[in-house]
Structure I
Amino acid sequence: MSSITRYKKERQSADSKDSSLPDKINEFFVWCTCRATSDGYPRGSAQWYKGDQPVGTNGDLDITYNKNNPEQVYTCEAKSALGRKPGSTLRAKFAFIDPDSVQIASSSSKVNLCDNNNQVQVTCDISRDHVSPAPTFSFSVDGPRSQGPQPGTDSSDGNYYQTRFSLSPDVGGQYQVTCRVTITVTNTWQNKSTQITFNKPPPSPPQVTVAGLTYQGISPSNIVTLAEGYTGDVTCRVEGGYPGAHTTQLKCGQLENTGDGNTATVRFTTDTLTKELDRTVCTCTSQHDSGCYNNKETRFKLNVLYAPEVTFTKSSASTEFNKGDNLDFICSAQGNPDPTSVILTRERNGDIITRVQTAELTYELDSLDCLDTDVYVCSGQNSQGTTSKEISISVNCAQQFSPLFSPSPKVYGVLGETAEVDIEIYGFPEPSLTLHRTVENTNITSSPRHEVKYTSTVAPFGFVNVTISDLVVADYTNYILTIDNGVGDALVYSFYLNQDAPEVTFTKSSPSTEFNKGDNLDLTCSAQGNPDPTSVTLTRERNDDIITRVQAAELTYTLDSLDCLDTGVYVCSGQNSQGTTSKEISISVNCKYC
């Protein structure tokens with residue numbers, strides 16, 4: 001009898017696993033011993049045979065793997081002088097996989113997920129020289145198993161076991177595909193991985209955000225309404241896709257920004273968001289590695305609100321006209337939104353000449369007159385404000401007294417002081433002035449003590465100021481002021497210079513002029529002059545009786561318990577070195593006839 005004892009010398013890779021079975025040996029070399037289990041007679045020994053050929057020494061057999069003969073058959077027999085006695089048979093099958101022997105390749109390492117072009121073929125193979133027996137293949141993507149295990153197929157040249165795996169994800173990203181080659185009899189495996197990048201464009205157009213509102217794509221409704229002078233950011237951002245967008249450009253007129261990524265921003269300021277940008281189409285575009293980002297553009301139109309621009313013209317280029325001429329004004333406005341009204345006014349008094357609820361008006365000044373000299377203002381108005389332009393015209397006409405001015409023939413002045421008189425006039429052009437003293441018919445316009453000057457106020461109005469300084473007795477006389485602007489007749493103003501008597505104020509405690517017996521009434525009399533009044537006197541006109549007199553500028557007198565005889569005219573007089581001035585109050589007391 002004979003028996004077999006097997007000894008293994010293991011040769012494994014770091015990630016291999018050995019689980020030997022009786023008929024499989026997971027190495028390239030094995031040592032086996034054949035032993036006789038009984039002696040017999042004559043005494044025999046154990047011997048290895050390969051076919052009819054004895055092999056090994058003293059029952060020991062070293063078996064080495066031969067890829068040309070992967071399965072080797074040996075018999076362990078008893079041998080004696082009597083001959084051979086068959087024993088046990090050993091079938092040596094070697095199971096192994098060499099480290100780093102698995103190969104993996106993909107049809108592309110980078111794929112753009114555009115339309116249906118999203119499938120990648122992954123091929124995994126191993127040389128027959130590096131594995132035995134034929135292995136199984138399985139694939140996993142980012143961890144979990146996706147395919148297998150399944151047997152491989154022979155390569156076209158017969159030198160490899162191989163299999164293929166198709167990867168077609170819907171989501172962009174970087175995927176790790178791992179191929180596992182396994183010897184199932186020993187549960188030993190080798191792994192090999194490859195990285196495949198799937199570029200997927202963003203799903204939506206760039207998103208523009210301005211003033212808290214968002215806009216996407218190309219649409220007639222993408223209208224951004226902002227007021228001129230608005231200050232704020234316009235941001236364009238591209239969301240999604242793998243990898244993110246690599247270049248984003250935002251452009252509005254002269255404003256432009258290119259971001260190295262998925263975002264671009266421009267900033268509107270008071271100086272940059274002007275009416276010139278109204279109706280400008282702004283664009284945001286983006287680039288993606290996939291090359292098929294077809295929604296890569298967003299457009300929006302700027303609707304810039306601004307106050308009206310006013311155009312104001314007249315039918316003649318001249319600014320000076322003659323009486324009787326005709327003149328047309330044309331006033332128009334343009335803004336966003338459209339003007340609600342156009343108004344023509346006069347600057348001098350702010351009077352509205354005409355107003356229309358349209359963008360343009362025409363107004364004709366027929367038969368121009370002196371008082372048509374003015375600054376005319378055209379104003380356009382909308383929700384954003386009011387804008388105005390002016391045109392100034394002058395009408396040639398002789399100087400005249402202002403409508404509200406009443407020339408006084410008397411001027412008062414205090415001896416040794418200064419006397420002044422202002423004469424309000426209107427006309428165009430500005431006048432020349434001459435002052436004569438009537439007595440000698442002397443031109444005193446340039447005299448050191450006499451000053452005559454014209455001051456313009458609001459065209460065509462102005463005033464002439466005559467000043468006579470250091471008054472002497474001879475100054476109290478008649479004067480003639482000639483105001484001449486060369487158009488028509490000169491304007492002549494004559495006045496007499498008087499000494500300055502007091503100015504009197506006379507009031508009573510009741511506005512009524514009729515009273516009853518027993519009523520009380522206060523009379524207040526005051527005077528103001530230059531020099532100050534020397535006295536104030538209260539008298540009754542009926543008999544000129546002095547009721548009271550004070551050496552001051554004011555007195556108050558009470559009529560107690562009015563009687564019938566208190567009916568009369570009361571006179572208040574103020575006096576100084578320049579003269580006496582009086583005022584009267586008349587009262588009546590109701591009483592029975594006696």
Structure II
Amino acid sequence: MIRSEIFDDIYFSAANGWAETQHVFLGGNNLAQRWAEGMADRARFTIAETGFGTGLNMLSAWALFDDVAPAHLKLDLVSFELYPLTKNQIAEVLAPWADKLGQHRIDALLRDYPIRVAGWHRIELSPRVTLTLIFDDVNAALSRVVIPGGVDAWFLDGFAPAKNPGMWTDTVFNGMARLCAPGATFATFTAAGFVKRAMRELGYTVNRKRGFGYKWHMLAGSFPGTVHAAPQSQHQKIAVIGGGLAGTSVARALVDDGHRVVLFERDDIAAGASGNVRGMINPRISALRSHDSDFYASAYARALRVAARYPGAGFAACGNLHLIRDADKEKRFTSCRDHWGWHADHMQIVDADTASAIAGVRVDDAALYLPDGRQVSPREFCRAMAQGIECRNGVDISSIVRRDDEAGGWNVGGESFDAVILAAGIDCLKHPALAALPLHTVRGQIMSVEAGTPAPRANLCFGGYIGAAQDGVQVMGSTFQKWLDTTNLRDEDNIYILDQARGAVPAFAPGPVVDARAALRCAAQDRFPVIGALMDQPGLYVTTAHGSHGIVSSVAGARILADIIGGGVWSLPGDVVEALNPGRFARRTAQKG
């Protein structure tokens with residue numbers, strides 16, 4: 001029996017956890033009858049849970065859904081967890097119920113279970129079922145959740161109110177009420193008087209029912225919610241402009257959601273800035289928790305999961321060491337470690353000796369160590385995501401216009417589309433709706449060298465970077481040159497990269513240069529990606545300005561755009577999505593007067 005050391009309480013009934021879930025949460029919300037009847041006009045059904053724990057409740061709901069729900073219905077699961085268990089702990093706990101839950105469901109959860117970093121983590125459990133796992137305090141996170149169709153059923157499953165009163169607050173109950181769809185229900189194992197009274201005072205109908213096992217009573221009820229269920233979602237025909245990381249990742253997300261997608265690329269897939277032979281899966285690191293850190297933490301965790309689906313994309317484990325070479329970096333990295341909410345398994349500060357042992361080459365500085373850091377080939381990653389998607393030669397972005405007939409939509413190359421996503425880097429500015437965005441080009445040159453002796457076996461980051469050796473080659477980079485718009489190779493840039501690397505890691509002795517590459521990235525004035533819908537342009541979206549962290553930010557951007565278009569649960573906090581939206585620049589200008 002698994003027990004929380006923090007709250008000195010068990011995760012589920014010692015008698016039979018699976019049976020408790022059936023009685024309290026599935027039965028208490030009358031899910032079997034609701035799914036079997038009256039879902040003809042519904043596209044999706046949403047369950048939210050206040051404590052994920054072992055995942056038993058969510059997988060049980062999924063199993064019941066597969067058994068009784070109509071084939072057209074989709075199930076969105078949302079669950080909060082401040083103290084996530086490890087993947088191994090979950091596997092061990094769920095194993096005795098594999099025959100009840102289905103081993104394939106346990107495997108699906110464990111395959112995409114995220115690293116334990118504070119943030120929002122979307123898991124595609126099956127074509128019909130998604131899980132948005134929010135590693136955060138439910139009191140803080142509920143106000144940030146966006147669910148266009150509202151929540152239909154709540155599982156209140158924190159530890160016992162007497163041992164964990166922070167899970168049973170007016171803040172939580174008010175947050176639930178804000179998200180409730182009409183006729184939303186709830187169920188919980190507890191019958192605590194203060195819970196019953198608090199919920200009734202806030203407008204919930206609360207009934208005391210027979211409990212499970214040794215518990216005489218439990219609570220169940222409803223709330224007259226005002227978030228109206230989303231209408232039946234229609235699969236759309238969508239044009240994606242751009243075949244780099246931003247374009248291929250959003251095209252893949254949309255196709256996986258059932259939309260028809262045409263991907264337009266003027267050259268080959270990943271011919272531009274996404275065509276590097278190697279890149280790091282690495283978050284952008286800031287000192288304090290913010291929109292920036294919340295986005296990049298979730299994006300980093302998602303990129304690790306998505307890239308792992310494509311073994312042919314050169315996905316390789318190595319870890320990332322961010323060298324602490326001055327007092328400013330020490331302060332920033334220490335603050336990052338202390339405030340981002342990452343488990344020590346995934347972020348820690350190590351001394352120079354430990355960093356050297358991890359790297360396989362002597363480094364003279366302590367480092368912020370991200371053991372989950374990986375390498376991937378951006379070029380092969382793009383090609384893998386584009387597999388099976390209809391691709392066409394490029395189109396003049398400036399000629400993409402909104403149709404003025406009754407059908408609406410957009411005209412792209414003489415063909416009609418319901419929506420258009422501009423994912424073409426700096427070329428996005430060629431469309432009149434984006435021309436005013438404060439975007440600029442950043443030239444970056446990288447080089448490949450024969451692996452040195454000894455060859456670093458971890459990615460070393462210090463302003464520039466030395467990639468871990470793969471197949472006898474290491475990638476080094478990168479220059480960062482604003483407004484320089486040539487992709488011609490420059491010898492002085494290679495010299496700069498080598499000098500920077502030798503200064504940071506004197507023991508590193510690279511072999512001969514075997515290749516070099518220059519490309520133009522797109523960046524925004526505020527160094528944050530630009531992702532979202534264009535104001536006053538229905539059906540026109542953008543994902544660009546991913547800068548030097550495009551492997552992680554493009555994948556997260558793709559998922560949130562697909563969520564917005566499809567009408568499902570948002571995979572990022574609403575305030576983070578607002579911070580990414582292209583309208584942010586106009587709002588700032590207006591605020592300045």
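Suppose you compute semi-axes √(5λ) of the Cα gyration tensor in Å, for residues 46-221 alone for every structure in I, II: which one lands on 25, 18, 18? Provide the component values of the computation, followed by the final result.
Values: I: 61, 13, 10; II: 25, 18, 18.
The value was obtained from structure II.
Out of I, II, choose the structure whose coordinates give helix-only ellipticity at 222 nm (-39500 (n - 2.57) for each DSSP H run of 4 or more, over all residues; to 500) equal to 0 when calculated. Could the numbers behind the result be given before it?
Numbers: I: 0; II: -8500.
Clearly, the read-out refers to I.
Which structure, out of I, II, was Kirkwood radius over Cα pairs in Å calculated from, if the result is 25.4?
The read-out was computed on structure II.
Among I, II, considering only distance in nm of label points 7 Å out along Cα→Cβ at positions 118 and 334, which has the greatest calculated value? Mind dumping the intermediate values first?
On the way: I: 5.2; II: 1.9.
Going through I, II one by one, distance in nm of label points 7 Å out along Cα→Cβ at positions 118 and 334 is largest in I.
Have a look at I, II and say which one yields 14 for relative contact order in percent (Cα under 8 Å, 6 or more apart), as calculated. Numbers along the way, then the final one.
Details: I: 7; II: 14.
The read-out comes from structure II.
Coordinate-derived values only; no laboratory data. Values in this document were obtained by computation on a predicted structure and should not be read as measured data. Cβ atoms are built from the backbone, for glycine too; each structure is taken alone.
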